[in-house]
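What follows is a group of structures, each given as structure tokens.
Here, each number is a calculation from the coordinates, and none is a lab measurement. Computed from a predicted structure; not experimentally measured. Cβ atoms are built from the backbone, for glycine too; each structure is taken alone.
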Structure I
Amino acid sequence: MAVPLLDLKAQHATIRDEVVQAVMQVVDAQAFILGEPVAKLESEVAGLSKTKYAVGCANGTDAILIAMRALDIGRGDEVVTTPFTFFATAGTIHNVGAKPVFVDIDPKTYNIRPDLAAAAVTAKTKAVIPVDLFGQMAALEEVRRLLPTMPIIEDAAQSIGARRKIGGQWTMAGEAATIGTFSFFPSKNLGGAGDGGMIVTQDETLFKRLARLRTHGSVQTYLHEEVGYNSRLDALQAAVLLAKLPHLATWSAKRRENAAYYDAAFADLGDVATPYIDPANESIYNQYTIRVPRRDALKEHLTAKGIGHSVYYPLPLHLQPCFAYLGYKEGSCPEAERASREVLSLPVFPELSRAQLDEVVAAVRSFFGK
């Protein structure tokens, strides 16, 4: 039995009527740009993330870019972040004219090490961007403790609905940062029918500027207070996301259930390191990522067995050709480099049947002669 890494058709089949009805309401109204569905989704995401304000935008990349613009980050500035993440995290830093400064990751959570982030701060540093990788929140409270006045942009593209205990209280992804950013790329736990993003904050002044920047720097039609972007979340995407949002908690719980099943099934495989979840965290498992010394051989084995898998990420950002001008060499971020050679993500989507889970387990175990 072949098992895909992700099966969006299986998810759609369970909610098709809800999605189609929501989309057709927008089509019948012929109101496609911003409007009531977007405003409602902004309110719902703000509620989920326990933030006061939310601004829908065109995609998760723009969410980070606009967040930096709202913080006046630009040419000559530096932003500290992780090299073990999707390209957009650092590409946006470059695209506002700033310099990405990469620091290494925790080898267990894959998230940025707060102590290294603090040590990398200079007079030019204008923000830190921790990434909640694979659905597990970064230790934002440690970043804040070490850098109490530094703006924090939480790249929560993979963690909507995740939470972390900070000071004994559950804190949602996006809640504790200066600005939090989400992506609604179709493969995310809450994915649209195309691109989409959201920016959240507790700060009213930042909110007003974020909203202005996403619409050409304008609040009043044809009056532009600054140069912004055409980065509006369209009403069709908002409608799809509003239909899916009530299911998010159930889907994330099923991902945790699937992850626990894998954890138990691989417990006796000494060469397999299953995902480590910080006890303070409740992950949403955007990915279920194992570590194996012979990763590439396992990839070939799973391909032959018809088991979907992927490597997130095969080359850390500090070693990407486009960032060669920064001067990083192999060994600069050894844990990120080691992770890039060993990580492998397996199917964990909520619609997986027990038979499919067993097929994945059997394929992995057979590689190790079990």
Structure II
Amino acid sequence: MVHLITVLLLGQVMSLNPAPGSNLLRVEVDPRHELISVVHYISDFRVEGWRLKTHLDFEYTRRVEEAFLPFKDHPAVQRFEELSRAGFTLTAPMGAMLHVSGLPELQLIHPMPEGLERRAGGEEGFREFLRLLRDFAEQSRFAEFRRENRDLYDEMVRRYEEKVEGRGYVETLEAYLGMAQGSYNVILNPLLGSFNLGSQLNRQDGKADIFNIAGPKTVDEEGHPVFGTPDAIRNLIWHEFAHAFTGPLVAEHKEAIDRHAHLFEPMRERMTRSGYPHWDVCVDEHIVRAINIRLAALEISEAEAQRLLESDLEAGFKYVPHLVERLKEYEANRDLYPTFRHFFPRIVELLAELSPDL
């Protein structure tokens, strides 16, 4: 498939094609995330209604159980359960490990955001947990396990890369938004449940290193974990990575956005159940979904865009159609709006237009 976005830029029609074979995406099995996921996997911690760790049975999970179940009573596992019951769950463990150096040191090297630090037990509490993790890794010979299972990691990465190689999904997103981030990373986590977690590290230059931590969705006929179909991975990359662009803009315009928080009331209960408990968070999710729909229309087909739109409406994102139409204005006037940042005030104005009584 040739990936093509046509935009009006500086008054001229331009086609933005990624170079053949180009791919800004880095894919890996990160040992820091693997270590904390091993601790989670052998722990007794559960969240009702969530499958936080994989229920799938494949070669890697069997090797994990054989190697690490004997260490189920290690203090690191007990401390993980305590922290998790206090809120250190879902995105928190994966996000926290991005702020830590590699093995065997496992030192806190990046300051954590206040909310994440609190969920991790405070800075000193998290440093103590890292000390326990280091001991767990040493006692369980985690580094040796990594060496012995290199073939499985390589195969997971190879199979994932086959689905994205040369397709330029990141380049397409950057071209559409007229903006770039520091790096784009997919971390395959074979012990995670069947979902994806997004996180990022902010740089001093204003850009971010973006991460998507992906759990396996199924196991193929050969017994390998599958982290998504090519179509699902494409939509996931556009969706999750777009948040790194839109989130800061929503934060910058939060005061103006909050003036129209009454638009949230008809959907508050449903959005809260879906993980979007605040109006600004809900607006950000609406914008990202609208971007994904427009990318699908430009890159794939109108039929795929319509399918995504219908799915979003079914999920309760009632303002997405309005945002889709507003984005067409952006696409047709890139001479006025060279980046999405330039256009964002028109997004805010749309909220006012949806609030005729104000």
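Quick look at the values:
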quantity	calculated
Value -16500, calculated as helix-only ellipticity at 222 nm (-39500 (n - 2.57) for each DSSP H run of 4 or more, over all residues; to 500), assigned to which of I, II	II
Structure with the greatest value (metric mean count of other Cβ atoms within 10 Å over residues 197-204, set I, II)	I
Structure from which 25, 23, 13 was derived, Cα extents along the principal axes in Å, for residues 77-116 alone, options I, II	II
